[in-house]
Structure formats: structure tokens, C-alpha cells
Structure I
Amino acid sequence: MVLRCALCVVALAVVVGVYLMPSPIDPEPFIFEGPPPALEGPLTVNDRLQKGHRLFSGQLHGPESFTADEEGNIYTGTVDGKLWRIHQDQLYFITQMGQNIPECGTSTDYEPVCGRPHGVRLDQHGQLIVADSYLGLFRVDPQSGEKTLLLSSQTGADGIPFGFLNGLEISRDGTVFFTDSSSRWGRRHVRYEVIETNHLGRLLSFDPETGHVRTLLDSLYMPNGIALSPDEDFLMMAETSIGRILRYWLKGPKAGTKEVLMSNMPGYPDNIRVSDRGTFLVGITTIRFRGRLFPPFLDMIGPYPAVKRFMTKVIPLGWYNLLLPRYGLVLELGQDGEVLDSMHDPKGSLTWAISDVFQHGGRIYLGSTDLPFLPVLEDPR
């Protein structure tokens, strides 16, 4: 009896202690418009993403975004802060975005020191423009690896430092468009950003000639990948944490305004790329399909800030991966956000958590933020 009472006292003390413990996040409630869309029509399940192969297993860890030059070189960045060139399936080191120390890539704790390149594009002069999530916007010579800091994250814009630089796109006139996913959470705390469901992100533009930076949109929900339309009259942008895609008009009577193109998506969108036929390819990082026993995890906890606070107190960040399904999904969208087609890997046999979908040279390169390989498809379409 005494032992039972002692155990009850201990249990009560633990519960009270957890309750009083401060939460690392300040969450907001979010409720989706409804259940995820049915997997029918252009969303019908298929196995098209299973028909590729993996390159550089154990050598490339988290190739998140890609660009290519006219000589067929592919460029990408990885979790250890390194930039790489891929030529004829051979891998070549270009440069380290931050400090090149032995700990780079061993833990996300070192990312602020080592750097973490996300958006990567080539400008009209053949130079790489890189959005490093922690350090800022850089120009990098793809041959010598020489780096030039264009805009520091500490400087930021409008008096607000950048917390999580992410998506990147360059117009034909050289304007750099980019996203700052959060002014609160850095890349290594992206799971807090998603669970918190805050709207502390921005869409910005930068003129490399004048150094002028401009905030185009603020109060965004984890703005992520962006893509210019073929005519460059609008930008399509993913708001990852709420499964939504926006269109921001750059030209015409609606210039400077935004509109929702797609919401209540079947998963959480990451990068958006223009396909070789003028449509938009969207990588889905996590699906929202109902599981065998439970509805989608983030759908379940979305309306309940108290549950979110409790979870982040007791569950280590690294454990959240165990709650996410291994399912690969790519969407193809029209200019108005309509779903035209989809590619699936229902078992995650080739890849899952897809960040980028890059067509080049008859292939499709599939990015990820953390997986230790590069999935490649011989373009089946």
C-alpha cells in the first residue's frame, strides 16, 4: 500500500513537472478544410516513382535542390554544407558554404557553422546563386568555388534577420526571388516550425546589381519552394506547413497580389519546378493520406495547441521521423493549380519525402532534405 502511494506521488510529480515545463513552441490551431482528396483521377496510385535507381549512396546526404548548366553539369547542396557538381554520374566537390570542420554532417547542431545550401540556381553569367539556410545569399563560381556573400542572414530585410532561407528563383532580368521560411525557427528546427503552424515567413526579392532587398509578402505559413511561370508573369509558391500553394502576380492588373491556387493538398509541398512542357512539378515531403488505423498525424494534432505543446516537451525532435510514412509522391500542376498527373512510390522503395523534382537531360532528379542518396528516374513521360 505504501509503495503504491509512493508511485502515485511520483507519477503525479512527473505530470505536474511536465505541465509546468515551458514548451519550446508557441503553437497556433490549424484545421484543414476537410480530409485529404481522394486518390482517384490524376491522383490515382501508381508505381512510376519505383522505376528509378539511386546514385551516390552514402556520399550525398540530403541533395535538396538542383540546377544545371548547358554542359550538362548538375549542381546541388547537402546537409554538411557542401556544394557539388555532378557530371556523367561522377561527383565533384565545389566548396563549403560555411566552416569545413570534421563535424559537418554529423548532426544538425553543426549546420549553423557548416552552412546548409537549399535553393540553388545559375544566373545569366553562369554563376551559382545559393540560398544558404543559415548564412544568407551567396554567389559561387562553379569552377573555382570562390564565394561572395551577397546578403547576410544577420542583415535580413526591414530590420528582421533571416531565420531559414529556403526557396530560390532567378528571373531573366537577374532578379533573385527567395523565401525566408521563418523568422523564429532555423532549418534544424523545421519540425517545430511545422507543428507550431506559425505565419512568420516571407517572400522577398533581391537585386544583385544594387543590393536592394524587398519584402513582397509577409505573414506566410512556412513559404518554401517558388517557381516563375514560363512568361514570368507570376510566381507559384508552396506554403508547406498548411499544405497550400499560392500564386503571386508579378505583372498585369493583379501585380503585387496573391491568390490561393491549391489548398487541402494530399501532402505537404516543398519545391516547385517548371517542367519541360510548361507545367509545374511539386515534390511532396509528407503525405496526408489516412493510415490503416489513424488519420494523418498533423491533421489530428492541428486543432489542439495544448497537445502540440505537450508533444514538443516530451518527444525528441529526431523521433518525429518515426511518425511519418515512407511514401514518395510528385504532383504535376497546371498554371491555375489544377492537378494534371501524379507519380507515386507507395512503399518508399526508391525514395520518399521528396523535396525537388528536376527534369534535365531526359532524367528526373528527386531531391530530399535528409536522405543519404540521389534518386534518379529515366524520364518516363
Structure II
Amino acid sequence: MAVNTAPSTADPLDVQPSPLALLLLGREADAASERGVDCPGDLPSPSDPDLVARARAAKERLGERVFVLGHHYQRDEVIQFADVTGDSFKLARDAAARPDAEYIVFCGVHFMAESADILTTDDQRVILPDLAAGCSMADMATAEQVAEAWDVLTEAGVAERTVPVSYMNSSADIKAFTGRHGGTICTSSNAERALRWAFGQGEKVLFLPDQHLGRNTAVRDLGLSLEDCVLYNPHKPNGGLTAQQLRDAKMILWRGHCSVHGRFSLESVEDVRARVPGVNVLVHPECRHEVVAAADYVGSTEYIINTLDAAPAGSKWAIGTELNLVRRLANRYAAEGKEIVFLDRTVCFCSTMNRIDLPHLVWTLEALAEGRTVNRITVDPQTEKYAKLALEQMLALP
């Protein structure tokens, strides 16, 4: 993998690194979240107009040779250059649908670029404009930790009855583990289908790495109880669980979460209802269970967008997801008289996503236009083989 030589202007995060981490991120803890995220306030000021012109010129020079993907959480200055926008899996599939594009520039985070490399051809090169654009959630489950957890399940006598289901927001190594053990990948929009399929294959599910999506889907959509779920902590011996707890559980949830969605609290919901009478609370299922239980609507990023698109003029909405998307939607629907506010009073965005800024995109596109491949993301053939099995199982879900 090429080394990123462009300067990084983003602030560091407060997460504890794992062996898979791309960067040592931050120092202090944030008491408002299970694991902190630096929340500096407003977004960076708009980029110099010269950078916009340079990005446009470089993209025009590359023509059909480049295909730029923009995740919904990217800042507007980057999104304006995206050929398509969407969530992580939609973008990976869009990349696979463009086999003639020599370069896939993924404006997202590392695990997304890995998925694009798995699903595209060997002749295509997937580029991540800043290698420091990782994902704290994905880094909360390493291959070594998950292998050890499987040994714990084996010793408890439940591994053969357990089906792994891994969220798309995971590393290629975790996707490969899932494929090796007959499991499937899921997204926030098909998690219910994935879990129903998994319970048709076995008695238990090991859900990686986001505990909240797993718990919310199991309880809210499948009708399981909170007592059916146990939390496996990779930093404790045997995950902090007894063999009997593992035998009794139906959902074994990995202790991971999204640092942005994990910030929203029940107090956030109560506060916005008091401030905005008649507001509809719409949140992502990566939020904590008590937040999801108190919300009016719950769904994936695409669900959030579609719900707001269909909402009547004059309706009021408090959105519990990443700030860049919320601001973009608020601006989009302001002319229709839809009032859209951020669920939390604290202005916060996904800092790792925001590492992909216009200077990095310009640097990437100009390098490619000059014939230099930078920041290529590659997944080794063995990992790709099993990760692809898990992804293909997701595509085959009933």
C-alpha cells in the first residue's frame, strides 16, 4: 500500500488503537460517549476556490478513467465531485458496476475502500484520498480478538451452533472470518433479514462489531428480549461472560459501537421534544437501544433520506445521524418548509470521514492525472476469497 504523503489537516480522534488501526488517534475520553470522539464544533471553513478549480480540471483530464464515490457523511466540498453518492455497500456495488473505470476514488473510510477492492476487478485500482480515514467501530474488532472469541465459544460448546453476522462497517479480516465460518454480512437496511437467515442456520448469532445495531434489530424487529442478548467484551477474560451465559444467550453482541451515533442519548430525545413541539424523531439503528425505543422512526441512512423526501411540507424532524448528512438534508428541504434539526445540541460530525477533504481529493486526482497511483487499497487474495463469500451470502439473502 502506498504511503500518504499529503498533509493531514484533520483533528485527531480519541479512540484506543488496535493492531488494525491506521493511525494513533487522540488521548482523552469523552464521558458523553462509550468511547470518545473529538467534537470541535462547527465544520471547517470552505476551501479556497482555487482548489475547486484544480479538482475540476484534474477530474476532467482523467475523464472516464476515474469514478468518484462519495459517502453520505462526506462534507459538501467533496460530495460535489462525486459521480454517485450513497451508503458504503451501495457505493461498493456502484464501483463494481463500472468495470471500465481504471481508478475508483472512494471518498469514505478504509473498510469501505476494502469492500470496493473486493468487489471490483483486479485491473481496477481503489484509492482512498487519506489513509488516516479509518473507522473507530471497525477497529473495535480485530482478527486476533475475534479468533480468540471463537475459541471461547468453542470451549463453551456453542461455536458449532453459532452463526457469525458482521456489519458492513467492519474490516476485510472480519468479513473473511465471517465467510470462513458460514456467516453473512449485513447492512443497517437488511440486518433483520440477515438475522432471520442466521437463526435459520443455527441457534445463536455472534454479531460483529456494532452492539447497538445487533441489539436493536434482535429486540425491535425479531421480538427477542434484552435478556436474550449478552455483551462480549474482548478486553476481558472470556469476554467477561461465563460459559453458561454463552449457552443461554441467543445474541452474542460484540462490544463495539459508532462513536457518533453513540453520542445520542435519551436526554437528547427528551430535550428536542421540549424545544420543538410536534417534532418527529428519526434515528439510525446504530444509536443506543433507549434512543431507538424513544424515537418515532428508525432506519438506515437511505431510509432516513427517503422518509424526509416523502415527509409533508411543514413537518418537523430531529435526526439522529451524522451531521454532514443532516445539514445537507436540512438545506435540501428548507424550500419545502420542512424543519430539520440535529438531534443533539452538541454539533458533532464523523471526524474520520472528514479527513477526506478537498485538499486531499485535489492531491489524489492530480497525482492520478499525472500517472502516479497514490493510496491504493488492496486486500490480499486469501482474505478477499472468504470476505467475498460472506458478501455474496448477503446478496443471496431471502
Structure III
Amino acid sequence: MPYPYVLLSAAVSLDGYLDDTTPERLLLSSRADFDRVDEVRASVDAILIGAGTIRADNPRLLVNSPERRAVRVAAGLPPYPLKVTVSGSGDLDPAANFWHTGGEKVVYTTEKGAERVRALGIAADAVPLGPELDWRRLLEHLHDVRGVRRLMVEGGGTIHTQLLRQGLADELQLVLAPLFVGDPAAPRLFGPGGYQGGRLRLVETRRIEDVVLNRYEPTAPGAGPLPAAADRHWLAVACELAADCPPSETAFSVGAVIVAADGTELARGHSREAGDPVVHAEEAALAKLDPADPRLPAATVYSSLEPCARRSSRPAPCARLILDAGVRRVVTAWREPDTFVTEADGTGLLTAQGVDVLVLPEYEERAKEPNRHLL
């Protein structure tokens, strides 16, 4: 199921703390950066914080600029994004600012937690996710039921940690403040645990008065049959490569990228690359690698179109080439239609051999775009 684009936003001290242990909240951002955060809030469909942040900071979580609210209204949106919190227990203060400012609110919780929220008379929609909290179910509900396409997550550290560890964060906006906390009892942004491997991609660095904003994107593919945020990035790259294909009336335009488990791009290719009129995208990418490359068994192949199971131009279809390379995971946007080959089923050939194949249908239209004349 599709998820919203998940943007994590936080400010920390140089030694990685979100706050100190004094009763007053430690202000880490500058005045100009608070305005930048307000701009980001105005650009999203929903803002999420944890119940612990409500208890500790009692935030209002608003778009403060009247001009930005007016722009939202002119675009047919409510003046404030949907406000979202997560609480397994449902132990929330009905008097907190969160419930009495801004627009609509929703609480994602457990079955027992939902009963408690309703009993407290909290002015919010209580959505039970089952006996335990489930981030994937939460994101699916936000996308499918609430229509949320961009979600801003403002904390706290436990929620940021969980989303990163599960590979569900598409972007991290991290502001570094020029001070130290140094108190081991103070809250940190990220907790211990098993994070995805590899280096994050630095997208932007910007000085804002005396703080620095760094924007990062994950690069490491997911594992097994569950999608990760980086899978969406790499599949989008494959769809962009399809647009580079020389036009054809007898074959699809397809792009492919092969990515190692640590997020390193190993190779890319597209249909009819380098003047070869019959080469396929996955074939072109795999040809650039040593078949004995030890990274291939843990790599992921991203292809804008399902790898072919049969072809007339060459004896080995792309699904067979992927199996021969030892790759065990494929992510694609679009199942092959019957335009040139009837009952094509590259997915069936791959899964029969134990390969995990994910189809992300939210990218299907992008994959079809350079092939409109064939459909």
C-alpha cells in the first residue's frame, strides 16, 4: 500500500541532544529557522508528534503565518494541516494545547488506548491499530483514509528512531545548534538499535543565522518483501531513465538501476542503450557488472517495468538474467501488459525461484509516461 512522503524534522545540540533537563524548554533553533519550520508546516498535509512531546512541551503545532494559512485556503486546503499523535496507552491530557488549537486532530493508538481516549472526551478521532502500534498500518491509513501525501514528523526522539529503523523516513531535516548539553540524563534525538546500513545522501546544507540545516535522504534498499523509503527514491530514478530511451514502436521504454544493500549504486541502464536496438534495461545494467561481484546477491534491481519472462530478440529474458546474477530482490512500478507478449509473468518466474518482488503501483503512471504511444 502507498505511504505518505515522511519528512522528519528536528533540532539538536552539537552533541546530539533535543533538550536539557531544566524545567524550561531549551530553544535550539534561531528565529529565522522557526520561520522556516513554519513554512514547512504550511507545505504538508499533516504534522505528527508523539504523546511524550505533548506532555513535555505542550505545543500548539500551528502554521503561525496568516499569509501562509491564506495561501493554503486559496489552494482549497484547510488553514492548518491535520494534527496527528501516537499513543499506545491513550493516556493523554484533554487540556493540552494540542487539542484546542488548529484544525482536525487524530490519535493513532491501540484498541485499549482508543477506549481511553474516547472516555477522556478528547476532541480527536481515535483510530485503533490493533493490540500494538503498527507504523505501516498508521501510514497506510493516513494515505488512504485521510488523503495525506506529505507528513511532517516533529518528534520526539523515540518516534524519529522507530521510523528510521523501519526504513519509513523519506527525508531527515536536521538543524545543528551551536551549543552543548552534556547531560547524559537529557533526551537525545536518536536511540540505540539496528538502523539501515549505508550512508545517507546529503541533499542540502544551509546556514540559517547561527544554526545549520542539513537535509538527508536514505539510500539503503529495503530487505525482503516490505518496501523502504529508499526503494521509492531508486524506483523514481529508474522511471526517469526510461525517459532517456530512444523512441520505439515495437518495444517498451524501460529504465533500471542496481543498488547494493548499503545504498551504493552499482549500475544503471535503459532500453536501446548505446545504439543497441534490442537491449533491455536490466540487461544493459547487469552487463556493466562483474558476474562474480559479491554485492549482487544482496542487491536490489529497480526496473520501471516488470522484468520480462519471454523475449524474441535474444534467448535470455531479463528475469533469467537477474536469477543468473544471483539477485534476490526486485522492485518494479508496472506489470508488463500484453502489448507485445501475452501473459507475460516475469514476477511469477522470479518469485518461483525465491526472489522477493515488490510492485509499487504509485509509480505506474511515471513508468507508463514514455510508453503512452504504445498503450
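Summary table below
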quantity	calculated
Parent structure of the calculated result 19, given that relative contact order in percent (Cα under 8 Å, 6 or more apart) is the read-out and I, II, III the choices	I
Of the structures I, II, III, the one that 1.00 was derived from, the read-out being Rg/Rh (Cα atoms, Kirkwood Rh), for residues 92-299 alone	II
Structure from which -7500 was derived, helix-only ellipticity at 222 nm (-39500 (n - 2.57) for each DSSP H run of 4 or more, over all residues; to 500), options I, II, III	III
Identity of the structure behind 18.5 (criterion: mean count of other Cβ atoms within 10 Å over residues 116-123, calculated), options I, II, III	II
Structures I, II, III, by mean count of other Cβ atoms within 10 Å over residues 164-171: label with the highest value	II
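Computed from the coordinates by the stated procedures, all read-outs in this text should not be read as laboratory data. It should be emphasised that the depicted structure is a prediction, and the values quoted were computed from it without experimental measurement. Cβ atoms are built from the backbone, for glycine too; each structure is taken alone.
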